[in-house]
Every structure is written in C-alpha cells, then in structure tokens.
Structure I
Amino acid sequence: MKGFEKSPPREPFKKIMWSWIGAFFGIFFVSFIPEMMDLGIINSLFIVGSFGASAVLVYGAPQSDFAQPRNLIGGHIISAIIGVSVYKFINLDISILGALAVSLSIVMMHFTCTLHPPGGGTALIAVIGGRAIHDLGYIYVLSPIALGAFLLLFIALVVNNFSKNPKRHYPRYWL
C-alpha cells in the first residue's frame, strides 16, 4: 500500500496545450452539432458525462490502449446496449441495476477487447439517467452514444495528427 515508485513528472506544456485544444473542440462539437441540426429533445441529450472522461483519454493520453478507436467506439456502444437492456428487462432496485450494468459492461468490454473506462459511465447513465434517457430506449445507443463517440473520434484524428510530434499521432491501431 506504500507504493514503490516516484510520481511521474508533469507533461510538457506543448502536450498539455494539444490536450486542451482536442478536449475543447471535441466536447464543443459533440454539444454544438446537434444544436445546429435542431434535433429537438435529442439536442439536450446529445452529450453525456462519460464523454468528458473519454475526452481525457483520447486527447490527454492518445497513446493509451483505452483511448484507441476500437475501445472508444466499442466500449461506449457495448456499455450502452448493456445499460439499456439491464434497465428494460430486469426489475430490481436501481442501485442493483446500476451495479449490474457497470459490472456486466466491464466483463463484455474485456471479452471484446474494447475496455474503455468511460463505458462504465455510459452504462450507468442508461440506468440512472432518468425518464428522458429511459424513454429513448435503444435509441440511446445511437444518439447520443454512437454519434457522440464518432464525433470525439473524428476530432481526435484531426487534432492529434495535427501535432508535429509523432508520439502524439493517433491512433496507434484501429482493430
């Protein structure tokens, strides 16, 4: 429990700025594009909290396994399907449903090699998100989840590859 290593040094300022640029534009476009398209009720639901955590990974740690496209897209979609299914088909207390959705999502992400930690949040939101989320049913998987994750991916491809630093280029792998 004492730990055996020293904390790593702070990242260089340039890397911090690239992370800021990516996160700003990623979250901005996930919020703004649906607003521009005037999608009504889906407009206010297009962004979910787990996308903030995804932004930390794909823009702040783009070389991490958790940040790769397969993990970003697959982790969110699998977790959304599981979260919606658990809420729709299992009649238990909400705290049990939340725990079940997150834990089953982790298992399925492991089995499919798509482990993306924010996916746990995506599954949990499907369960505890309230009536607006519950009314979407499986549409939640497509919008906001799949569309939002693809937008984050697109911005990550542009911003991370705009850097001249090859260690920042994204992705490391697709499949």
Structure II
Amino acid sequence: MIHKLADVQSENIGDNTRVWQYSIILKGAKIGESCNINCHTFIENEVVIGNNVTIKPGVYIWDGITLEDNVMIGPNVTFTNDKLPRSQNVNFNLLRTVVKKGASIGAGALVLCGLEIGEYAMVGAGSVLTKDAPPHTLWYGNPAVQKGFVTKSGEILDMDLKSKSTGVEYEFFDNELRLK
C-alpha cells in the first residue's frame, strides 16, 4: 500500500510494505517486505532497509544507512552521515551506519554517523548516541552510555544481567542472552 500523497520513486520495495502520506523515497532505496514507513519520512538513494522494519513519522534515512530486519525507529529519530558537514562540501566523506537485526531506537534520539547498533540493542528516547552499541545493550542519556542489557523479547536487564522486573538472572552464550 502506497498512499497517493507519497512520492515513491523506488521500484525496490517488498510486498506488503506500507508507505504513508507525505513520504519521499528516492529511486535507489531498497526496502524489504512488510515494512511500515510512516508519514513525513524521507529515504535517500543509498539506503537498505530489511523486512518488518517500522519507521515512525519525522525520520530521515540518509545515504549510507542500513536498517536490518525487525528494526524499530521511533518518531523524530535523527541520523547523520557526515562528521564534518558544510554547505556544498566537495570533500564529503559518507560514513555508513548499520542498525542490526531487532534493534530499537526511541523517539527523538540522535545517532551520529559511522556507528553500528548491535542486534536487539536499544537506544532510549532523546539519547545522543556517539559510539557503537554492542548487541543486547541498553543505552540512554546525552551522551548515551550503557545502562543495562536487553533480551530478544525486550526485557530490560541491569548491568549484572538481572531482570529489573522479575529478578531472574541471564548470561551471554554464543553472543546471545539466555536464562542462567
């Protein structure tokens, strides 16, 4: 479903992806299946978006950004792709950002360019992420710092891998969190 008030130039959009009004998707963008691209979004040419991705309103996905499968991007998240922005910069250095499978970025967060947000990591609303976020980690603040861990299902764990709500303990095994 592509809303009649959206400007979609790309032909590389998977089945069952919804694009809402006032969205602009440039010709070179690649978007997977069953995504939900909300209103007032902009997606540039050198962008790859996986399957089952949600992009909330007010988000601009610039060249060099990859969002893997099952990523959640909250409203008004800001991405960058140049550490030294200047008008008409002839020395522009595109820095790539990758948001790995299952990661979530909360509303109004700012993600500097050249970073990797690991699988199932979470960046809190309003945070300013200035460094890589490893898999299953929870980051928030300005600048964002690691405040805990996150399970695949989204349960928040403290820095000792203990559930904040149930007290159950977890451990890492083969780069995955599991019950201890």
If relative contact order in percent (Cα under 8 Å, 6 or more apart) computes to 30, which of I, II did it come from? I
Quick one: helix-only ellipticity at 222 nm (-39500 (n - 2.57) for each DSSP H run of 4 or more, over all residues; to 500) came out at -19500 when computed from one of I, II, so which one is it? I
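Computing distance in nm of label points 7 Å out along Cα→Cβ at positions 11 and 75 for each of I, II, which one ends up highest? Intermediate results must be reported in sequence, preceding the final value.
Working: I: 1.5; II: 3.6.
When distance in nm of label points 7 Å out along Cα→Cβ at positions 11 and 75 is computed for each of I, II, structure II gives the biggest number.
Taking distance in nm of label points 7 Å out along Cα→Cβ at positions 91 and 115 from the coordinates of each of I, II, which one would give 2.5? Write out the running numbers ahead of the final one.
On the way: I: 3.7; II: 2.5.
The read-out comes from structure II.
Bear in mind that the values in this text are calculations on the coordinates, not laboratory data. Nothing here was measured: the structure is a model prediction, and the numbers come from that model. Cβ atoms are built from the backbone, for glycine too; each structure is taken alone.
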